[in-house]
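Following this line, the structures themselves.
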Structure P
């Protein structure tokens, strides 16, 4: 049995406070069960917020009793979101000289570091200080790339490079990345990987900027080109905020948590289910606009063949003033070149399931609270923007050869059901 204290950075505050006690029962490397109990001092705070929106909602009665995760989950979703995913695990394993996936879950949770995603932190006791770790800056990108390459190869990171990962990994995902500072703010640096068949950092950045032209909400991005020609994409963290004195952290959970599902259940989930969860957990006055945004993102993923749209790649940020959760800005969108005419997304789109067609999206628009003419206008807006993808890409410095390598990812709207949409315009 493993006990830890969960800390949380409350809205507008720079320092984390203890929220409650997490108990985990581990068998081998896996968490078999867990419980959580809020601390009485925490729930007495006027600005206390729930650690987990589904399993640990703050109630009017007693909040200091042990609770278990909803839907039979072994670990609370919000704590799972604060635990590193594939790349973060590789970094921790490298530092601890452990084999892939060879550590208990509690060790990954302990070593995620002070720069993990969201507002939660996990410590040994209520008096344990936050782990240290000075973030590198953009001038350290070459050293970070060298260290990341060694992690990918399974080689130990030399002592003079280990400092660059001392703060621990940041967010989930399999691709190499690190947190860096840019003009006093935190950004995520996303690196090329050894098996890339095209310039992923450059193309991902261009795709996000294309999404911005389609009216989607996207964080600031930029490309850094090193002296040797390697390129790194930087994306501003939306789970951090600048305060009058110092910086704060925004509480964030994945759609996987909001739906109280296990990782293996993600392919059976749908965009509509996320829209439904917004109706339950969404912040007051924002549900309609967030559902429209989610629908537009689904359409964008169809048009650029982004089938990495699993539930961890959709996030929600706590809006304390609205008393609920807001859809986060867009992230992790990479076109997938392919020759197949019939394509699927990871999540279900409409009545035809995961089939990546605009008429399928159109047919399922009612679950997003959209009337057919409204859905058609959103689809048309995104289609018009994506149609000019090459101009956007080349304008952002993507070479013609790289555009050619990803061209098969981009769909012609007329080939995937645009005629059904046009009837509603």
Structure Q
């Protein structure tokens, strides 16, 4: 079979694939570490990491070995039976998060749905909220996934339009506003669900003390605090989890993306027995959740993050990268703001500079792959194995395009 060109592949996708994405016009056919390659052999630095699912770098040898070794033994049992990988993974993730119980799923959206069901069920069984009255506080410009229930509390028209009728039970308030949270709490409030940093909104970092404030409000009012660490977790922001920057202890930790090491969808919710203990056999589940292949991959993914000290690396490289971008900001009229934590960085453009898509397209042409979010923001989130030399090479291209 003849190897197809990038253009041929894009044409085929356009013809046969639903048009629910607007990708940059580049085809990735091969990857390793921070590098990806198109069918013609052109190499690019990956500055998106599959939305932080590839924190460990593309095809990390230890993760690929775990995948291959497990694939030769056992891949799927369903939860109708015990298997020999899920208990070990549950113990490992429990010890890592400091929570007593783990509920495994596959995708981030499934983990968010699990957290929603957990908070509601806890509200009825433990807090004794009246039937079907439970409310969860969420925040404007959130992104928690794409299911019908999750888009019910989105404030992004693109994610929400024409999908109604919507699921009730969510109170949307402004992000980074503790007074609004206090005002929103009532007797039916069972949970607060928050992104420690809003990634899809454009890497919006809340004020210092915001998460601590949410934790205090939750504790005072007998409300569960759930942190969505799907994009911010697993070392991306310079800590294992982003909530650890404020030294809080959330009731529920929602995980996904990098838990699967960029090779397999694995997600999970962690909480203590008094919270996740509300589930009884048959009340929630997933055929693939806790599958042996995913568990083997996730355990290897965690080992790589810890063994290679990728949280410390993200803190160091992120500080270096951000300082370079802020230096550039002083020398150009195009950049309005540089913000982020660790290696999750948003560059906000002045509207007078034009839309971000033209710049991500220009960077692609120079061998650097990143993606715009909304019209005026470019997100940089490379694999955490990136080096200073790699950042220097990337900055040369960024200066050429944004300077």
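All of the numbers you see were taken from the coordinates with simple rules; none came from a lab. Keep in mind it's a predicted model, so treat the numbers as computed, not measured. Cβ atoms are built from the backbone, for glycine too; each structure is taken alone.
Of the structures P, Q, report the one carrying the highest value of distance in nm of label points 7 Å out along Cα→Cβ at positions 58 and 122. Largest one: structure Q.
Determine which structure produced the value -11000 for helix-only ellipticity at 222 nm (-39500 (n - 2.57) for each DSSP H run of 4 or more, over all residues; to 500), calculated from the coordinates; the candidates are P, Q.
Details: P: -8500; Q: -11000.
Matching structure: Q.
Of the structures labelled P, Q, which one yields 1.3 when distance in nm of label points 7 Å out along Cα→Cβ at positions 258 and 378 is computed from its coordinates? Attributed to the structure labelled P.
Please state which of the structures P, Q yields 4.5 when distance in nm of label points 7 Å out along Cα→Cβ at positions 130 and 266 is computed from it. Walk me through the numbers before you get to the answer.
Working: P: 2.8; Q: 4.5.
Label of the source structure: Q.
Given structures P, Q, which gives the highest value for relative contact order in percent (Cα under 8 Å, 6 or more apart)? Show your work: numbers first, answer last.
On the way: P: 14; Q: 23.
Biggest value here belongs to Q.
Looking at structures P, Q, which one was volume of the Cα convex hull per residue in Å³, for residues 50-289 alone calculated from, given that it came out as 179?
Values: P: 179; Q: 130.
Clearly, the read-out refers to P.
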